[in-house]
Structure P
Amino acid sequence: MELTIDTSSNTASVALSHKGEILTKLAWESAQNHTVELMPNLVHLLKQVKAKPNSIEAIIVAKGPGSFNGLRVGISTAKGLAFSLAIPLLGISTLEAEAHPFAYTGLPLSPIHKASREEIATAFYQQKNNEWRCLEEEHLTTLDALCQRICQKTLFCGEITPDMVNEIQQNLGQRAIIAQTSTLSRAGSLAILGWQRLTKGEQDDLATLQPLELRHHHITKPKKRYPYVTLSEAKGSEPTVGFS
């Protein structure tokens, strides 16, 4: 049995699965209270199926992008459980979990999460010849820049606001398919993706798995007379992608 933990957003969830198939799940609106709510809900989930912690054989956790504090709590909890139970830990991209339910379309898939007032987090995935592929890894961009790069029919999913939907449709017209998704569906995708990795013998290192942070900061040591630290944001150039 596998345990899935998703604290990427205010809607948190935990689930138990068997070989990637969900047995039971529990979701709740956390409002940044993951620290005090995650473990009690996990205990409640185990009681629902009358299972004990030592019946868990692997832990799958959403690694982001998303709420950094939420992800930190989820990943820390997953690490602690994996260490104490001596079982594999697998971190899965939240964006990949958003896209996977639409793999059957065969279209390029662009999951979107709002990162700031101007920026979004996105990536590209596609299932082709029965092979699930990441065409472009998670990165920050703007919605306008993303639309300018789309040259064929593409499915957009994830946490897309009505304003974002309007902008995508105005820019791309019939090239854009907007999928209605729910954070509640991520648990199933995380379970499937985690199980697929597990069957390949893959797992993540407990020491190195961290929340996926797309915005990197440089920390500059202050001069002695100024008791503060200056943070400057490092922005990369816009990547390009082509789909075949």
Structure Q
Amino acid sequence: MIIKDEGYVLSAKKYSEKALIVTLLTLNQGKMTGFVSDGTNPKNRGLFQPGNKIFFEASARLEENMRRLFRLELVEPNAVLMMTDVKRLQLMTSVIPMILRLLNENEEVPLLYETLSHFFKAKNLKEMLTDYAFFEFYALEYLGLGLSLDCCAVTGQTEGLTYVSPKTGKAVCREVGEPYHDRLFLYPHFVVDKNHTPSYAEIFNVLKMTEFFLNEHFFKFHNLQMPEGRTNLWQFYETEDILETESKIAVGY
């Protein structure tokens, strides 16, 4: 059966003299790995750069076989745009291993696809970091590790939610959590409220929290190491012109 789809290039590895093994995040198939017989052909130069959006057709003799990709067309040359900003390029290459590790093959993931489409097309580093924070938050739910943030785990109140417990993944209101604030994460208001203009401090509060839960309940559970690039994301916070104090960053352990 032949399928037609579009997706973003996550990786491309040389296979034999002329072929490539290409992994895509696709609109309808989720993460998908395919074989391109003439992938190193000069006419394909630049097509399989990470971040590029392509249209393709794919086929396989059997459903369990790797698909052959053909009739490839460039839709969005996002990789070229990344080349004009070294930090954006560094960020993309830092987090792509996380995307590859967290997503299963051939599972439709429309919310994650939409989130990462914004990430690859983002106009600047801050937009990319914001979109990636949304991705990791949604990835927790995708992996069955979703946080309980609707109300305070102790009082049941829905207002004044300020912290998240690293032990339970549940929200805590200010008056309950204040005595233990140095051991709690800050509540991810901008993600819950779907606000796409957070401060840098808010972004990294969320990334610190998602890093903890992904590491404790996914990577350690599967006896895996978190990709090195992900553990180095703090460099993007430290090198930006940010005036917010470190006291706003939750310790969270």
Structure R
Amino acid sequence: MDRMLGKLAPKFNPKTLDFARYLKPKAIAPPPTKSYWEYKIPEPTWGMYANDTIGDCTCAAAAHLLMNWTAHTGSMVTPALEEVLGMYSAISGYDPISGANDNGAAITDVLDYLQKTGLAGHKIDGWAQIDHTNLNHAKTAIYLFGGINIGVQVPQSIMDQTDQHETWDVVPNDGGIDGGHSIPNFGYGATGTTCVTWGALQPMTWEWFKKYCDEAYCLLSLDWLASSGLAPSHLDVASLRADLQELRV
């Protein structure tokens, strides 16, 4: 199976909020020991969204997040391939006819597009950056927001691990970095976390996450928060919404 990447280097965006700012100090409790939001969607349903031939992983990740939120809160929305390619073209300048300008995209540019324009008729309210070195914050964000969007630097070693249906894990010689990749993580347990990549579920150890993740975000979507019935009791929601209103353009 061919696999493409496509995440560009982390890019500053002034609308990026700080997840830690909205955790209520007196209400913080350890996140659940495990959470598996991906269980609603049969694995073959995820889809590749052309990330086997072009570097649109950032937009494929957005589609998978929307699928998972809506699968839990109503009827699952499955963006069409043409909608995902249209988003990638609008953000990166990619020409689906000639194949020109297949240069990837920055995650924050994709998040900005999702807030302003949306995907398959669904927008996000905003997004917050998670300290990816703080595993408790990563777990809390997955649990409260139905998943997180992370960026990783992909070592050659995971290509073989993926082929063998193995967990991504740190090895002594990783073969060097092939490039950046954007993936949504929907579940976690004691030993690691599970993402969706190249159309399939893929587990990784926390050691791998800590070594190769270079950015992480939770997306604030009413597709999840308004209907999930999951009260984000550890969050200062009033301040969060107020700041989102100030940033909306």
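What the table shows:
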quantity	calculated
Label whose coordinates, when mean count of other Cβ atoms within 10 Å over residues 150-157 is calculated, return 14.8 (choices P, Q, R)	Q
At a computed 20 (relative contact order in percent (Cα under 8 Å, 6 or more apart)), which of P, Q, R	P
Rg/Rh (Cα atoms, Kirkwood Rh), for residues 70-197 alone - structure with the largest value, from P, Q, R	Q
With Kirkwood radius over Cα pairs in Å derived as 18.1, matching label from P, Q, R	R
Comparison of P, Q, R - label where mean count of other Cβ atoms within 10 Å over residues 94-101 is highest	P
Structure responsible for 0.25, with FRET efficiency 1/(1 + (r/R0)^6) of positions 102 and 142 (r between Cβ atoms, R0 = 25 Å, to 0.05) calculated and labels P, Q, R on offer	R
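All of the numbers you see were taken from the coordinates with simple rules; none came from a lab. Note that the structure is predicted; figures quoted are calculated from it, not measured. Cβ atoms are built from the backbone, for glycine too; each structure is taken alone.
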